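Several structures are given next for inspection.
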Structure 1
Amino acid sequence: MNEKMKALGNSPSKIREIFEYSRGRKSEIGEENVFDFSLGNPSIPAPDSVNNSIKSLIDNGDSVALHGYTSAQGDFSVRKALADSIKDRFSVDASPDDIYMTCGAAASLTITLKAICQPDDEVIVLSPFFPEYRVFIENAGAKINIVNTLPPDFTVDFSAFQNAISEKTVAVLINFPNNPTGAVLSAEDAQNFGDVLRKKSAEYSHPIYLISDEPYRELCYEGKAPFMPKYYENTIVDYSFSKSLSLPGERIGYIFVPSFVKDARDIYAAVCGAGRSMGYVCAPSLMQHALKNCFYDTADISSYNQNRVLFFNALSKMGYTVTKPGGAFYLFVKSPSGDSNEFCERAKRYEILMVPSDSFGIKGYARIAYCVKKETIEKSLPAFKALMEEYKK
């Protein structure tokens with residue numbers, strides 16, 4: 001057997017590990033008594049347009065076609081509707097032949113990295129980052145190169161970023177709004193990314209691709225996230241509808257390879273080949289067709305914003321050091337002891353479940369997912385206060 005895969009299977013992600021612990025505690029003491037902030041699982045319903053679309057397709061559609069195979073890269077009419085929405089929303093040229101439908105952002109990233117990476121290539125990521133990035137990059141045969149951002153707001157350190165780029169750098173993988181910090185990239189920083197990558201691509205005489213992982217694109221509370229292909233021509237967009245439409249379990253997303261990307265047709269062919277090699281062809285047909293008329297819609301994220309303000313203000317008042325998020329649905333909280341694992345283990349005594357930051361590539365913090373019911377946050381506040389009082393003794 002593949003020993004590397006066995007080891008990976010025997011060491012599940014810390015996020016999933018805590019989520020499974022939560023399920024056990026809820027069965028023991030009652031769901032209402034566990035304050036589970038571990039998993040970024042949307043707590044608001046999908047918009048009516050999605051549910052109505054699914055109902056209409058089932059009631060009125062051709063069931064054979066509806067549940068049958070689409071083209072490997074996705075149904076043409078779906079890709080056309082998606083391309084049209086990209087052109088309309090972002091004023092960026094897009095066609096159906098630039099789109100590859102996927103089983104969510106994880107599949108998008110895995111396919112994209114497999115398509116552009118060769119052995120010993122390097123992919124730069126900014127810390128803190130989603131832990132599975134390391135798995136995806138190494139699975140593609142490449143090496144991860146981590147560049148730290150600048151706390152407390154976790155802005156990009158462009159000097160360190162530029163110095164980290166080498167001849168072996170084939171891609172840079174970014175995620176804004178960010179998981180786990182909630183940081184949102186400014187237009188100025190988006191332009192800086194483009195400037196640095198153009199300079200370094202010219203220096204090393206090969207394109208350095210920017211992979212923009214955007215499952216939280218619509219979850220911004222103070223302005224909008226910049227659409228990276230407008231700032232850097234060699235950008236590949238990997239997207240998921242899991243957060244914007246509250247559909248995490250449906251596993252539907254896409255890869256967008258703009259026509260102005262260097263060697264775009266070859267890159268797209270490699271995407272198709274990577275999808276084929278890993279069996280990531282024909283994303284769920286029902287969800288493809290269901291979303292065809294929903295590409296302009298989002299779930300009502302106003303409750304996330306209410307949770308954000310409530311939680312940030314309450315924890316800050318108690319004495320916690322909290323990064324104020326501009327997007328996504330996470331708070332990044334500094335451990336009062338400086339040890340993220342100690343902090344999260346001590347919090348368990350109060351039935352508070354958070355994710356320690358070590359697996360995100362940085363020590364000393366915890367991630368809190370506030371995509372929960374407002375009542376859960378309100379009920380948890382006395383426990384957070386008692387936890388902080390313990391540190392003050």
Structure 2
Amino acid sequence: MNSRQRLQKTLNHEPVDRVCVDFGATHVTGISASTLSKVRKALLGEGDYRVKVIEPFQMLGQIDEKLMDALGVDVLGVLPPKTMFGFENKDWKEFTMFDGTEVLVPGDFNVTSDGKGGWYLYPEGDTSVPPSGHMPKDGFYFDAICRQQPIVEEKLDPADNLKEFGVLTTDEVATFVESADKIYQQGKGAILSAPGTGFGDIALVPAMWMKDTPGIRQIEEWYVSTAMRRDYVYKVFEGQCEIALKNLRLLIDALGDKVQAVFTTGTDFGMQQGLFISPNAYRDLFGPFHKIINDFIHKNSNWKIFIHSCGAVKELIPDFIESGFDILNPVQCSAAGMEPAELKKQFGDDIIFWGGGVDTQKTLPFGTPEEVYEEVTQRIRLFNEPTGMVFNTTHNIQAGTPVENVLAMFRAIKDSAK
């Protein structure tokens with residue numbers, strides 16, 4: 001059974017020879033470049049190797065083919081050509097992080113000093129405009145800088161919040177095809193990160209890569225607007241949905257069965273102790289658009305649909321399933337009500353758990369290797385028996401995570417197949 005077959009069977013709730021593994025296929029299932037560099041050196045040596053930073057907002061590293069083989073990774077990502085800051089992953093150049101980790105960054109990854117030892121990063125790499133990202137001294141990732149202009153209610157136009165959306169060009173589609181073809185030839189599983197389908201992420205990401213920020217772009221203001229300017233938000237979602245369906249048509253026709261799963265939304269609906277919004281608010285505003293998108297994908301492809309939502313979202317999982325989602329990530333078992341055995345019991349027949357393999361808030365960064373090994377072993381036994389899990393940690397592996405703990409995690413994954 002090759003990796004693609006293993007992923008496909010897992011997504012179909014069929015038994016597999018071992019748990020399917022993803023590390024780095026999406027921007028929410030990855031690993032910090034600094035931690036990745038240390039893990040790679042521990043496993044493979046090659047001390048002069050520089051990890052590529054493929055997602056500069058979180059400073060996530062690219063897992064190369066040699067390391068993928070060593071770790072038993074099954075799934076690769078078909079990612080958009082541009083980063084969250086609007087520049088492409090190309091023209092690589094050397095860069096040194098605050099902790100001394102030597103990496104490669106895209107050519108338009110341009111930083112300037114904040115005057116306090118930290119760095120500013122710029123939309124599309126253009127240092128002539130105000131910065132959109134800030135990493136404080138000794139930091140490991142960037143914070144988005146709010147560049148919201150004062151809101152004049154009578155001048156608000158939903159079209160302003162649609163400026164970042166557009167129908168994919170022939171060249172952009174070709175980039176997705178090139179990536180999917182390479183993954184297919186490797187015999188790996190593939191998950192597409194679809195552009196423009198993540199209703200609710202409008203405030204954060206465009207604010208980082210757009211040189212100007214028309215409309216509502218401040219995160220707090222956007223979430224307030226879902227209640228206070230509900231009609232405005234609904235019109236934005238209607239326009240976004242129309243464009244998203246056109247792009248999905250292009251991508252489904254171009255990629256076909258070379259892709260097995262599609263990541264459509266990363267909007268967080270949960271916090272540590274409860275929901276971010278009420279179930280009624282989800283059903284009224286988000287759910288209808290999720291269902292339109294998901295029904296289209298299911299009707300026109302064999303792809304399974306991946307939703308990422310952090311936090312205590314147990315109360316919304318039935319709504320996610322009703323909206324057509326097949327896969328739940330990151331499965332934050334440390335949040336209120338997210339007890340893994342109960343999740344498996346209630347929802348295991350209807351949804352795949354992509355994540356939840358080990359806690360990245362406590363166990364992986366602060367536990368012992370023995371504690372990591374035990375938790376990973378238990379989670380695989382629970383979520384993947386008889387089937388139903390794509391192994392990943394609960395969100396990205398952070399900088400500063402002990403290498404010995406990451407290696408213990410992979411040792412437990414390997415041993416679970418015996």
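If you rank structures 1, 2 by volume of the Cα convex hull per residue in Å³, for residues 136-175 alone, which sits at the top with the largest value? Each step should come with its number before you reach the end.
Details: 1: 75; 2: 123.
Largest one: structure 2.
Computed over structures 1, 2, relative contact order in percent (Cα under 8 Å, 6 or more apart) reaches its largest value in 1.
Tell me which of 1, 2 gives 0.5 when you compute distance in nm of label points 7 Å out along Cα→Cβ at positions 80 and 96.
Computing distance in nm of label points 7 Å out along Cα→Cβ at positions 80 and 96 on every structure in 1, 2 gives 0.5 only for 1.
Kindly point out which one of 1, 2 the value -13500 was derived from, the read-out being helix-only ellipticity at 222 nm (-39500 (n - 2.57) for each DSSP H run of 4 or more, over all residues; to 500). This figure was derived from 1.
When FRET efficiency 1/(1 + (r/R0)^6) of positions 168 and 232 (r between Cβ atoms, R0 = 25 Å, to 0.05) is computed for each of 1, 2, the one that comes out at 0.45 is 2.
Where a number appears in this text, it was derived from the coordinates with a stated rule and is not lab data. Note that the structure is predicted; figures quoted are calculated from it, not measured. Cβ atoms are built from the backbone, for glycine too; each structure is taken alone.
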